[in-house]
Structures are given as structure tokens and as C-alpha cells.
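S.K.: Quick heads-up: structures coming right below.
Nothing in this text is a laboratory measurement; each read-out follows from the coordinates by a stated rule. All figures in this text were calculated on a predicted structure; none of them were measured in a lab. Cβ atoms are built from the backbone, for glycine too; each structure is taken alone.
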Structure 1
Amino acid sequence: MITYLAPSIPERFFWVIADHLGQRLGSGAELTVEPRLSGPRRQNDPFELSEVDVGFMCAPSLVLLRETNVPCVELVPVAPVFADERAKGRPVYFSDVVVRADWDITSFDHLRGQTWAYNDSRSLSGWHSALERLRAIPAGSEFFSSTVASGSHLESLRLVTDDRVDAAAIDSNVLIMERGEHPGHSTRLRVIESWGPFPIQPAVVRTSLPGELKERITEHLQDLAQVRVDLRPRRNPLRALRSRHL
């Protein structure tokens, strides 16, 4: 199994899934964490090379992989539901635009000429959502004075907090978890806009797997609907994640 969503989404969550699948399938499971990208490149794609069977990635990468003549991955009809009141029990998330709390800016439109951080160009919440928002702004010169590819949502948050960039769009679940682990973010950062909801990051299986095995993987992922995974530190037990069949 591979995930392209850690460490922004805690690695522990994916280990719970990998261990569960390994036990239920009776074959054991290995987890690979790719922290540099939100999804595989077409070159050296581990699914096409039959190196991994199950994966978690951001939606734009799934779209790209499915556009090939012989798609190497299929969507698994199971998705996690995060403990965000805005989600209302749905497998969705949001893109929260954050700035420093001491800055009196109130709208994304006011960020013209400022600096912007994004995790990577395959990210729906960090990059593509911003591109969509920019389409609503009248054309003109370059909107941002500069952009920085930070490598992760966590690093984008650090860049804003440390006053090295002015703003960033952050996966809402990442922001919730970071505020739980680092309460100082609640006072040092402020959300000026939220975009979405967007479908939660997809789980996929390798297309070339036997049909029976793909069905068993889906079935065992559905079993996780009864599991709550506590992703917050012990001092703040309110954050949890539930898996839910779509």
C-alpha cells in the first residue's frame, strides 16, 4: 500500500488501514509513504509497475491516471469521513485560506501582489482550488508577486506562521489536526475564505489485480466503518476519523 497524503494526514492513519487489510487478507501488508507528491507521476508509476496494490492520493492524480489508454488504477467505493462539523457526516473536505492573524486582510481578492505557498501542483486543496478561485477575478497582471512550492500542507502552514509567505490554501482536515496539536496556530493564523466542499481524497486499487481480490479489499475497507481512529494527541481526544462506505 502507498500513501501520498502523509505526513499532512498522519501516517498512523494509513498504518491502521494497512494493518487491517493485511490481517483480513492473511497476507500481511507493507506501507510506503511518499511525502514529496500528492500522487504518482506517469513515469515510474508504482501501480503500472505492479509494485503496489492499494493507494491514497489527491484527486487530480487519479484523474490523470484514468486518462491513459489503459488506466492502471480504479477508484475504491469507500471513503473516510473526518470529524469536521462542516462535512455533516459526508466524505468531503475543504480548502481553507489562511493568513497571519495580525493581518487585517479579509478576502482572497486582497491578496493581489502578495506571496502564496502551495504544497504541490497535483493538490486539489492547495493548488487547483486556488486556480479555480483566480478564474473569478478579472484578468490583469500576475495576481501573486510570487508563489512557493512548499512540498506539504504542513510546510505551507509553517511558511505563513513564520511570515515567510503571506497566505496559503490548506486541506481543512490538516488544519484541524494541526490546531489540535499546536494550539498556538489558533491565535497566529486566521482563515479568510473556505472553498468546497470537495470529495475526500480517493482510495484506489491496481486495475490488474484479480477481480475477487479487489472485491475483498473493498469489503475489508468497508469494515473500517465501525472503527474510529484517534488522530489527536492525548491532551485533545476530540479529533477522530471514521471510515464510511459511500
Structure 2
Amino acid sequence: MNRVAWLRYFIVTGFIVFLEVLCRTGIIPATVMIPPTSMAAHLWALLASGRVTPDIIETIGNVIAAFLLSVTLGFALGAVIHSFPRLRRAIDPFLATYYALPFFAFYPLFIVLFGLGRPPIIAIGFLFGVVAMIIATLNGFDRIPRALLKTAAVYRMDPLSTALRIKLPSAAPYLFTGVKLAVAYSFIGVIAGEFIMSSSGLGYSIAYAFNNFDNKTMYALMLFVIVLVTAVNAFFYVWEQRLLARRGR
């Protein structure tokens, strides 16, 4: 590992040890937070028992559906908007203020439109993630060097070849940023949606534990979500770095 990775490791480890000491010494009461080691131990017990396995599978399925919809439709919409400058000028103010909208205030409307169950939760995850992908696509296409586009025109490359060989490779770093944001926002939207609109899933289980003062289960599941999201983002980060390294050769 390089110095930055070691520094990141020591910061995270130091923060965990700091929380452990505060919880063990009673500075943070057990009714507020349990020690990180207790979170990990209870999480292991929950996973071993299989009690939360159906909730984990449901939440991951919802996140994957919301993420795939966000990335595919976000990229397609971003490409279309980029092709029409007037449309983009009209939409830009809405994109800039999009995340100020209180999405969860509309959850009764989602229930009316999609019914109960998974569709409204996936819809919220999609709405959280899609605009991040649209903005990343627009930023990526904006930064394609004009010299490359002129070269494609000189060689009379068709639109598909230009997109695959010029536009996508040039915009790839920005598209990866959109993908990583779409993952994070999809998790946020799905789990928060399960808090208020579901009778199953990790979000529901966390809310149920909170309402019943079951701190061990609540913090164990929160730890699982943090580890899962961190692992997914780390995977995309490593993949991005490898692609950038190959591109720089």
C-alpha cells in the first residue's frame, strides 16, 4: 500500500478504537451506542443464524434494480440532453436543484402509482441515482477534446464507431464517477424507502430494531450496510484505477 492508503487505514482504525474506548468507559452510554466490537460480534451472530438473510437479499435486489435503471437510463438521457443544447439550457436549472426536492414527501403518490411492495422502493432508489448519472454523462461529454472529434470526422467514422472509440473512452473517468454516485444514492434511496414503505428489507429491520430499543441489532445492521457500501465502492475504485492505468500506457 502507498502512503495515502496507510494514512486512510490508520485514520479509520484510530476512529474505531476511539469509539470503542468511549463506549467501554461509559462516556457514551450503552443506550446511545454499543462498542464497535459488540456490533461486529452481533452482526456475525445474525449472519450465522440466517435471520436477516431474506432481508439482505431483498435489499440488495432492490439496490441492483435501482442502480441498473439509474446507470442505463441516466447515461441515455445524458447523451440525448447533450445532443440538444437548447434542451440542456432549459433543464440545467432543474438538474442543479434536483437533490433539494423532498422525495419522501411523495411516497403516498409512489404507492398509488406502483402499489405496495418493491416497485415504489426501487423507484425512489432510481430517482436518487439517475440524476447523478445524467450530470456525470454531461460532464464527460463536455470534456471530450474537440481534436478527437475532428479526427473522427476526417476519417469519416460513423456515429456508432465515434461513440465507442472516441466518446466513451474519453468520458470514461467522469462516467465512473457517475456510476459510483449512482451506487451510493441507490443504497440511500432504497434503505430509506424501506424505513417507511416496506415490511421487509434491511431498512425495515433497522427501523424495527430502533422502535423496539434493540440497539445491538440496529447497530449490527448499520455496520453491515456501511461495510457493504464501502466494499462496492472499493471495487469500482479499483476497477477505475486499472482502466485509467491501461489508458495511460
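S.K.: Taking 12.8 as the value of Kirkwood radius over Cα pairs in Å, for residues 12-75 alone derived from one of the structures shown (1, 2), identify that structure. Don't skip to the answer; put the middle values down first.
M.R.: Values: 1: 12.8; 2: 14.6.
Structure of origin is 1.
S.K.: Give the label, chosen from 1, 2, of the structure having the highest value of FRET efficiency 1/(1 + (r/R0)^6) of positions 68 and 180 (r between Cβ atoms, R0 = 30 Å, to 0.05).
M.R.: Details: 1: 0.15; 2: 1.00.
The maximum falls on structure 2.
S.K.: Hey, another quick one. Thinking only about mean count of other Cβ atoms within 10 Å over residues 116-123, which of 1, 2 has the largest value? Walk me through the intermediate numbers first.
M.R.: Working: 1: 23.1; 2: 20.1.
Looking at the calculated values, the largest one is 1.
S.K.: Given a computed value of 7, 23, 28, 24, 13, 5, 1, 0 for P(r) over Cα pairs in 10 Å bins from 0, in percent, which structure among 1, 2 does it belong to?
M.R.: Structure 2 accounts for this read-out.
S.K.: Give the label, chosen from 1, 2, of the structure having the highest value of distance in nm of label points 7 Å out along Cα→Cβ at positions 84 and 108. Mind dumping the intermediate values first?
M.R.: Working: 1: 1.4; 2: 3.4.
Looking at the calculated values, the largest one is 2.
S.K.: Taking -7500 as the value of helix-only ellipticity at 222 nm (-39500 (n - 2.57) for each DSSP H run of 4 or more, over all residues; to 500) derived from one of the structures shown (1, 2), identify that structure.
M.R.: Numbers: 1: -7500; 2: -27000.
Going through each structure in turn, the value belongs to 1.
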